[in-house]
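Below you'll find the structures, each written out as structure tokens.
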Structure I
Amino acid sequence: MGWKSDIQAAAERITGHIQVTPTLQVLNFGLNYPIELKLEHMQHTGSFKARGAFNTLLSQPVPPAGLVAASGGNHGAAVGYAAHKLGHRARIYVPEMAGPAKISLIEATGADLQVVPGAYANALELAQDYEAETGAMQVHAYDAPATVAGQGTCFAEWQAQGLQADTLLIAVGGGGLIAGAMAWFDGSKKIVAVEPETSCALHAALQAQKPVDVEVSGVAANALGAKRIGNICFDLAQSQNITSVTVTDAAITAAQVALWRQHRILVEPAGATALAALMSGAYSPTPDERVAVLICGGNIAPDPLG
């Protein structure tokens, strides 16, 4: 079986558990060409992560010790939500930098939440220790086949909804979402990876020709702050020779503001990162190139109605 059949199987498996998210065609943001958007921030728990979480939990037996996950916030909320819906217990480790909005989102799922000092890498270390001690099943945020196949269902769904674009721009943290896109399209679409300048694990890996550790900071760090790119993502990106660009925090914030002011789409910085590449000129399409942007996360901090 290849990636395509894995993603098709995942789509069948998670039907009824995840939200089919809407698409939108827009012509603004100061650009003179239309953009197709997929509003995946409207997914359960506010990001695409529910897809990978449900696929992981539904594709293998969950041990009596339950589940464990490390997360910058969105993945933890998705695992907690999926575990609650399917009747499993879950322990979630998140770094303090996840912020109060995402921490309270995870708490609301009923998961056993452990907030730890430091960044995502510190949370992952503790989650791995807990897995070894208890036999709980680790639900990896991005570098596991079941996670990648789950995230790939987003792109199978988008294609079924009539996606016309030649090129997709996708924000990258650990690489699970963009790996799902590469796995599904298998070179039939141009994929552009967009990362913050201050959290660019994939960009650094492609330059070094191997995954390397990077420093993580900036406005989108609690969602895109992976210290090292996942191996699945790196291998796909290298074999497909994808385009990789970086954007400034100022460009991300400008895209976030534009989404709100022009479309009343309220997203976290990570959710605006792919659009920032077009608005800032970090990626400039050719005159006849049709482009699409995946809006990946909406868990803005602080919660505007919290």
Structure II
Amino acid sequence: MPAAEIIRILDKAAYHKDMFLQTGHAIPRSLEGKRIVLAFFENSTRTRFSFEIAARNLGAVTLNFSASSSSVAKGESIVDTIRNLEAMEVDAFVIRHSSSGAADHISRITKKNVVNAGDGTHEHPTQALLDIFTLRDYFGAIENVKIMILGDILHSRVARSNIFGLTTLGAKVGICCPASLMPADSSSFGVQAFTSIDDAIRWADAAIVLRLQLERMTGGYIPSLDDYSLNYGLTDERLEKIRKHMLVLHPGPVNREIEISSNVADRIQPPGYSKSVMLEQVTNGVAVRTAVLEMLLADSDQPHSFKH
């Protein structure tokens, strides 16, 4: 996606955030009569509820799909599930799936609009958009801002989408993690790689702290949780030692006292060497997802796909 299109989404999200904070819903309700399937084959809280609020604010009807209580649990394939839902004349699918490439696959078998709400270890585009929106709100512009992405880069779809989005808008991106969690192709990302968290903190203006994805780890990537926390946890002590003010983001859910201390996660006001905008990210997620749904379903009659 080119920079101009990303900026168009962010600008529309800014409009919807203002409307949402002033009135509690989007104006105008441009998706009246539209039906949006929230097809979550993986568990989710923030993403699913923010898409649901966004759709309802625009006047759309949401249909919540849960794999565990659907015919998928009886062996129905994802292809048959999507085709049957499409036959009910829905207008869009919001897809969360544990398999990388699932959203792309679904977009090839349906004529309806598709939004990737996270696929395996591949991408999570609307999370990256809301992170970028939050950073732009704080810094005023993204270009040349130094953003450190800290944590489980190897398994993180959030990291990949943020890297592509931030570098497209001219930010300077660094990734920091143990060597065992550094992707083999990280040199192709156009980012600066750190294995020392202290070096990364000295370099960065802001940190996107990633959840340590324990459910995806099967190969002994770290010696222990205590070891990871000691060497890569973002704490007050570490920030104070370097005397560095740091804007802190986290996509959630948070493993407290592992990748980030509770003090850093919860600090929303100075004094201190950090400022957390994690709850602002949640609010901004509604605005960004409202913008994406409106652009897909109201701004054009042609199907689109926010897969990457």
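Each reported figure results from applying straightforward, stated rules to the coordinates on display, with no laboratory input. All values derive from a computational prediction rather than experimental measurement. Cβ atoms are built from the backbone, for glycine too; each structure is taken alone.
FRET efficiency 1/(1 + (r/R0)^6) of positions 154 and 266 (r between Cβ atoms, R0 = 30 Å, to 0.05) was computed and gave 0.90; which structure, I, II, did it come from?
This figure was derived from I.
Among the shown structures I, II, from which was the value 17.9 of mean count of other Cβ atoms within 10 Å over residues 58-65 calculated?
II
From I, II, which structure was log10 I(q)/I(0) by the Debye sum over Cα atoms at q = 0.09, 0.12, 0.14 Å⁻¹ = -0.45, -0.79, -1.06 calculated on?
II
Identify the structure, out of I, II, from whose coordinates Cα Rg over 2.2 N^0.38 Å, for residues 10-121 alone was calculated to give 1.22.
Structure of origin is I.
Out of I, II, which structure matches 10.2, 32 when Rg and Dmax of the Cα atoms in Å, for residues 42-81 alone is calculated?
Here the read-out was taken from I.
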